[in-house]
Structure 1
């Protein structure tokens, strides 16, 4: 009997620990990633809709969006290497040429290498369905990560994780503010959020879809530099910070969704 009670307590503690893990583990947070995925779903071509339905049935893209973060809790080590796929860290304030050179010279697998890798895996119909679905899950998630600017942040502070700030009265870090606090402060469900911001013109969408993947990374990198420069000396963030960055936040989520749809439409064209 005592053993059963201890087992239940252990499971309860593990669940509580999972909830309370620092949001560095969960980029854009659950809501942000689902917003990106929901917007993408609304902009899929007929061909992409059919191909994705053949892979995942009636499941939505949003239902898959957070799987690559959830598997970080796996204790078998199977997905350990994938933790480095969610970001790139580079020196701050580089010009575009130096940034692209540094991005392309990064060692190992990372956010920049794995977006095209997942596209290729998803496109390859000779692979088992399970492998293609995993690629779809990662592609949805990693494109979302790309548009959280501190996932293209500075190497010296691990994308803002070492920059301590206060979100209202809560001590946290700059990365966490952008992963979760700003998104959650808007008080929307992911479907409400997607509806409220999915208002881009055809011209805006076309502009966002243009350029190379490196161009998209530089876009987020430039925003990251602005985010770093906007931290007040006392580190206190709240209403004014939300006022400063809410429109930027909305644009990044929307860009992520539009660009994800663009990539998926290309994969299945």
Structure 2
């Protein structure tokens, strides 16, 4: 059996997230259907991260197994011919039999973009959260830096029990762990494009974690919270202590790194 590794970009607006769901269009589902059509056999595509509905990706990684002898370049072309235009296969390569897109992932990078102009251009609207009210980027960046390090991110996890999305899901006792290590977390203001960009890089993320952090940072930027409140939110380990969940369309999975 051959193990193919895919690099995928997608506009998630019209999809119900990555994970296959009955009677709903998803990135995993569309990719599997395309592969079944090309290879004439069913395959299971494993993604590095289960992005939510309307979340985008410029660097999602996936893998699947097949006994077919199709060359990588031919497979990429065939997939892009069959898949909807909102999903593009950027690269296809053969991986080692042991490679697993999800469990071998070591670092993921997410980016959340907020458009601060009075009128959002139509070609940006699907990929940003439009918030014309001026936010204080310096305060937001100060707060974002406090996310860095190893913390229990229960306060920033989804309120429902379906929490974890990475290879370190469980503790030694078998319980789900909500401890993650964030290597970098910062906010940048780009005046030329009127974009506030929050970028976070870590070893794994809980469901809705980046969007909940982004919503909390927006409240800091609007003067509703102090930057130092992040410490209190983390210590509370209570979803009610953090801010609102920022809209999905501003979020993009930028990159997944492996050893």
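Coordinate-derived values only; no laboratory data. Quick caveat, the model's predicted, so the values are computed rather than measured. Cβ atoms are built from the backbone, for glycine too; each structure is taken alone.
Taking Cα Rg over 2.2 N^0.38 Å, for residues 94-237 alone for each of 1, 2, which is largest?
Structure 1 gives the largest value of Cα Rg over 2.2 N^0.38 Å, for residues 94-237 alone among 1, 2.
From 1, 2, which structure was FRET efficiency 1/(1 + (r/R0)^6) of positions 110 and 206 (r between Cβ atoms, R0 = 30 Å, to 0.05) = 0.60 calculated on?
Structure 1 accounts for this read-out.
For FRET efficiency 1/(1 + (r/R0)^6) of positions 86 and 150 (r between Cβ atoms, R0 = 30 Å, to 0.05), which of 1, 2 scores largest?
Answer by largest value of FRET efficiency 1/(1 + (r/R0)^6) of positions 86 and 150 (r between Cβ atoms, R0 = 30 Å, to 0.05): 1.
For structures 1, 2, calculate distance in nm of label points 7 Å out along Cα→Cβ at positions 198 and 246 and state which one comes out highest.
Answer by largest value of distance in nm of label points 7 Å out along Cα→Cβ at positions 198 and 246: 1.
Mean count of other Cβ atoms within 10 Å over residues 62-69 was computed and gave 21.6; which structure, 1, 2, did it come from?
Structure 1 accounts for this read-out.
If you rank structures 1, 2 by distance in nm of label points 7 Å out along Cα→Cβ at positions 158 and 222, which sits at the top with the largest value?
That would be structure 1.
Compute relative contact order in percent (Cα under 8 Å, 6 or more apart) for each of 1, 2 and report the one that scores greatest.
Structure 1 gives the largest value of relative contact order in percent (Cα under 8 Å, 6 or more apart) among 1, 2.
A value of -18500 was derived for helix-only ellipticity at 222 nm (-39500 (n - 2.57) for each DSSP H run of 4 or more, over all residues; to 500); which structure in 1, 2 was it taken from?
Attributed to the structure labelled 1.
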